[in-house]
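Each value in this text was obtained by applying a stated rule to the coordinates, not by laboratory testing. Computed from a prediction, not measured in an experiment: that's the story for all the values here. Cβ atoms are built from the backbone, for glycine too; each structure is taken alone.
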Structure I
Amino acid sequence: MKRIACALLALLMIAGILAGCSKQKEEETPSEPEASHAPVNEAAGPYHIGLVQYMEYAPLDEAREAFVNRLDEWGYDDGKVEINYQNAGGNSDKAAEICQKMVKDKVDVIVAISTPAAKAAAKAAEGSQVKVVFLLANDPQGELGVENLEQPQGNVTGVVDLVTAQAALDLAAQVNPQLASVGLLYDPGCTFGTAYVQAFKKVCEERNIAVSEGQAANSGEAAAQMAELCKSVDAVFSPVDSTISTAAADTAKAAQEGHKPWYSCTEDVVRQGALAGISVDYAEAGNKAADMTVQLAAGRPVRELPVYTFSSGRVNVNQAVMSLLDVHLPEEVLETANYCEPKQ
């Protein structure tokens, strides 16, 4: 009798261990999207996604790749979804044409990367059944007509890019508490940074910080503009800007030769030689947009998918440039920073 009792106890212990392992595995796997309707009916064909990106640019590319990879994680492979990816090449008219055709082709959703692409998608989808998930738009209320971010009433929702002007100035003040004059290096023709530039100037005015602008209409002008700014300011800042990014290595060299810290909004520019900066995690932004798209595919209405806004940005730091300029950031900042080393 004792042997039987021991055997039963052993079996119960093994069952408990297996149940625990099963529970742990379930916790490590993304939970199924909440939906009030049935999942995609594969017999009815795949869910059609129109994926439009305004132009090739490192942050946007990172977000797009994360979006596609996240769909794979959910198990939304070629049998469940059909993705039509188009790139507008930085042309607003082309973006509008792409989105109009996607609506005409009756895709289920347009995922639009960046504000110009999102504006084209929202306009094209007006009055149709096509849903829009924007990825990295700055002002969904003012530019996309999403009046209620918590409960979108139309067919548009998505992930907002974070305007980090104030946070960047706060970071720079930790490096130099006597920060009194700053340079703003950007291409006025690049719409990605418009919101940042406006916010940056406003914060500087409130803090009585003098602003000098260095405008580069093309990548060939960026390094020269940086060199000129370094003669008269304490630090230089740049928004999300594809023109400046193209010339980042030479521009960073000019900043280093001028012995001035350069703060950029994107990780790729910090990696190429800017000192530091604050940005959203573009891969995480892509993940969030994919999660929304999966929930739409499962039948969840747009009004139940609040617009996602990042509460704070991520600090990106180039340690080599920190050493070169002999500057320091607080230990608590460095503990959670994203260290950007040059790609080999």
Structure II
Amino acid sequence: MKSVRILLAAVLIASVAFVATGCSDKNTAATVNGTKIKIEELDKQVAQLKKQYPQMFEGADGEGRLIDFKQRLLDNLINQALIAQAAKDKGIDISDADVQKQIDQLKAGFKDQAQFDAALKSAGMTAETLKTQVRDQLTTQKLIETLAANAKVSAADVKSYYAKNKQQFYQKEAKRASHILFKPEDKKKAQAVLAEVEAGGDFAALAKKNSVDTATASKGGDLGWPTTPYVEEFEKALVKLSKGETSALVQTPYGWHIIRVTDERPAKQQSLADVKDQIEQILLQQQRADAYQKFLDGLRKKAKIEILLPELKAGADKGSKEATSK
């Protein structure tokens, strides 16, 4: 129910940040083939991590965990700098229209511009940083596509994967639900909307208008077929409902819900024919991931990378020696 916020957080953590020449070394966290990564950008990501998970860096081990995560964030920035350089060498360019299209898709999960802006602020981002980070992600995606342009999956590959992972395609009995979510303090509003639903109001339209679950509101509250259990209170209410039935108000840690079951399915083993396309996509994604990692490993081996922060340099040197000894 927080998928869009998670997505925005993931975009932030996966961001690339490097600058042109002109900064002194005291402002530089690392250099990658002469490209400087600013300490300021690394510190921004560390601050964002602390804001999201403050308890993670408390206690006796807090400082050690902080150094570890700082090392990982810098390592990610180094990788992104290498990918940006490689994309430039290959003539990969992302247009402003491509960036805007992706942002528009993100916005579609929100009720209005104000809600979208609030989510950006909560994630520690601005419209400009989002544009930069979306451009970087699209660049990486396009590079991966070129690396795995000739990837193919044979019928034998699909059949073999299905045979080895048959249990993965056992479909449990499930109920598909839609919901309208209200903030914990908005019980009166939830009661009023429930009255509209019970009077025959359009559930999907009311969800779009009132639900604070931005990931599902634009889809009329549709949660899709469940892949993981819902919170306990939601599950208990759901199990009592049959197709077409609507719950009373249900309170969970997220707030107040109005739940409607829109479909039901029995348990069954999906056949190879049922999941053929899904398996093809799984195998293609594996090939792309492998090609990307191999390419990135090659870039790192050839690159001139210098860590300038003393507290991170020791960890980087240790990791380099361990990798060499393997």
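Tell me which structure, out of I, II, gives -13500 once helix-only ellipticity at 222 nm (-39500 (n - 2.57) for each DSSP H run of 4 or more, over all residues; to 500) is calculated.
Working: I: -13500; II: -18500.
Working through the options, I get structure I.
For structures I, II, calculate distance in nm of label points 7 Å out along Cα→Cβ at positions 61 and 101 and state which one comes out highest. Walk me through the numbers before you get to the answer.
Working: I: 2.3; II: 4.6.
Going through I, II one by one, distance in nm of label points 7 Å out along Cα→Cβ at positions 61 and 101 peaks for structure II.
So relative contact order in percent (Cα under 8 Å, 6 or more apart), computed for just one structure, reads 19; which one of I, II is that? Could you put the intermediate results ahead of the total?
On the way: I: 19; II: 24.
Of the structures listed, the value fits I.
Could you tell me which structure in I, II was used to calculate mean projected area of the Cα convex hull in nm² as 21.5? Write out the running numbers ahead of the final one.
Working: I: 23.8; II: 21.5.
Working through the options, I get structure II.
If distance in nm of label points 7 Å out along Cα→Cβ at positions 165 and 301 is computed to be 2.8, which of I, II is the source?
Values: I: 3.7; II: 2.8.
This value belongs to structure II.
Upon calculation of distance in nm of label points 7 Å out along Cα→Cβ at positions 245 and 261 from the atomic coordinates, which of the structures I, II produces 2.3? Intermediate results must be reported in sequence, preceding the final value.
Numbers: I: 2.3; II: 0.6.
Among I, II, the structure yielding 2.3 for distance in nm of label points 7 Å out along Cα→Cβ at positions 245 and 261 is I.
Please state which of the structures I, II yields 10.8 when mean count of other Cβ atoms within 10 Å over residues 149-156 is computed from it.
Value 10.8 for mean count of other Cβ atoms within 10 Å over residues 149-156 corresponds to II out of I, II.
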